[in-house]
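Down below are the structures I want you to see.
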Structure 1
Amino acid sequence: MSDAETLRSLADRQQITDLIYRYCRAVDRLDVALGRSIWHEDAIADYGADVYQGDGRGVIDHICAQHRHTLVHSHQMSNIVIELDGDRAGSESYVTAWLRMRRGEQLKQITVLSRYVDQWSRRNGRWGLDKRIAIRDFDEMRDVTAMVEHDTGRRDRSDPSYTALKATPQDSR
C-alpha cells in the first residue's frame, strides 16, 4: 500500500469512527439534526421488531422521543472494527447505554449492551450510514440509589460541550 493509500485509509477510518461517536452525542444531547446527519437519505435501520425498523433518519426521531421519558442517559462506543472497500465500508461497534428513570419514588437504571453492524458508503465525498443492524446482547433494569444529584450536563444545546466544541460543521446549527 502506498503512503497516499495508507493516509486515505486512515482518514476514511477516522471519518467513520467520528460519525459513530457523533451518533452517541446526538442521542445523549437529543440533537435530532446531528443524529440524522450521519445517515444517508435512503438508509435503513433495524433495531429489532420490538424497538424500531425503518428509515435511518427516523430512528433518531424515535430514540430521542423515547429518551425524553428518562432522567439521564449516556452511550459509549468501543471495539470499533472497520473494513474498507473503496467508497464502501462495513463496521462493527460495541455500544453500552445507561439510562435512568423514576418509577414512582424508585430510581431505576437500565443498562443495555449492544453491537451495531453497519454498512457505510462515501457519496459525493461524504461518508454516511446506509444500513444499521443493532444486536442487543445484554440488558437489565435495576433499582439504584444515586450518590448525588448531577445538574451540570444538559440534554440539549445548553450543554457545556456545545460551547467547547463551537458547533463544528457536522453539528446542527
Structure 2
Amino acid sequence: MAGHGITVLQADYAHPAHADALVTLLDAYARDPAGGGKGLSEFARSRLVPELAARPQAYSVLAFEGELPVGLVNCFEGFSTFAGRPLVNVHDVAVLASHRGRGVAGQMLARAESIARDRGAVKLTLEVLSANHGAMRLYERIGFAGYQLDPAMGQAVFLQKWLT
C-alpha cells in the first residue's frame, strides 16, 4: 500500500532491513515522551526481532519513505472469549516526529486491520495515553471507541503489574 510517497507493508522478520527498521523505530518511540522517554535496553534491542519472529500471533507493519523507515505498528493476536474468535491488540504505534501529521499512522493501521480481518479477528484493541490528543483524534476518526459492556459499569481501564 503506498500513498504520499509512503510505502506500507507487513514486516518480514527475516528481512535484515525490516529487522533493523523495527529496532530503530521502536527505540525512537521508547525515547519519545509518549513512549516513556528512555530508549530500549541492549537486551531488548537484541531480543526484539527474534522474539517477535518466534510468535506466530505477532505481526508488524512498517512504513517507509523511500528506504527510510518512518513508522511501525506491532500487533498481537489474542482471543475474544465473548465472541469465540480472535482479536488483535495494536500494541505499538510509532511514527517518527518528522513524519507525524502526514497520514502515516492511518495507513499503517489500515494495513494492520486488513491483516487482522484476514486472520478472522472480531476486533482491534489498543491503549493510548489520555494526553496524546493527536493519537486519540486519529483513533476515533478511524472507528476506535472506549471499551464498555454496560454504560452503567463505566469504561474499561488499562492496568499493569510488572513481574520483574
Structure 3
Amino acid sequence: MIIVCGLRQAQDEINRHGAKSVIGILGPETQHPRYEGIDEARHLRLSFNDINMETEGLVGASVRDAQRLVDFIQGWDRKAPMVIHCWAGISRSTATAFATLCVLRPKADEMAVAQELRAASPSATPNRMITQQVDVLLGRNGRMLRAVESIGRGENAYEGTPFVMKV
C-alpha cells in the first residue's frame, strides 16, 4: 500500500499506517525532514521544483531523479506501507504514486492506472516532467504521459487530502 500526502501530514500518515519507507519530493530550497520510525536507507529524498517544463532559475526532475526513484521502488519489499509526499500532496507526489504503480505493475494499462489515481484523489495533478522521465526509463513509449494528460488537471486545492492506493 502507498499513502500519498503533503509534507505537513507525512509523519501522521507514517504513524497511522505503520509505513517503513518514504519518498519525499521537495524543492531544492526546502530541507527534507527525518521521520520517526523510518530507517535512513528507506527514505528517498528527491529535490526538484514542481514545474512541467524547463524554466529558467528552477530545477526540474532529471533522468537521474527518475532513475533513483525507479531503483528505490524496485527495492521496496512491500512488507509495510510506503508514504509518498511532496509539499502539497498534489503534483510531484501523485506523479510518483502513478510511477510507483507503473513500476510495480509492468503489464498494467496506463490509462486504467491514471483513472485509478483520479478516483483516489480529485485534486491529483501529476507532474509531467517526472512522469515523462519515468516513462522513458520504463520504455512505456509516451503512454504514461498520455495517461496523466487524459485525467487532466485535478480540482483546485491548496493542499491535497491524503489518500491510499493498493499496489
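Starting from the value 11.5: which structure in 1, 2, 3 was mean projected area of the Cα convex hull in nm² calculated from? Computed on structure 1. Looking across 1, 2, 3, the calculation of distance in nm of label points 7 Å out along Cα→Cβ at positions 55 and 79 that yields 1.6 traces back to 2.
Read-outs throughout are calculated quantities, based only on the coordinates presented, and are distinct from any laboratory measurement. Every value quoted in this text rests on a predicted model; they were computed, and no experiment measured them. Cβ atoms are built from the backbone, for glycine too; each structure is taken alone.
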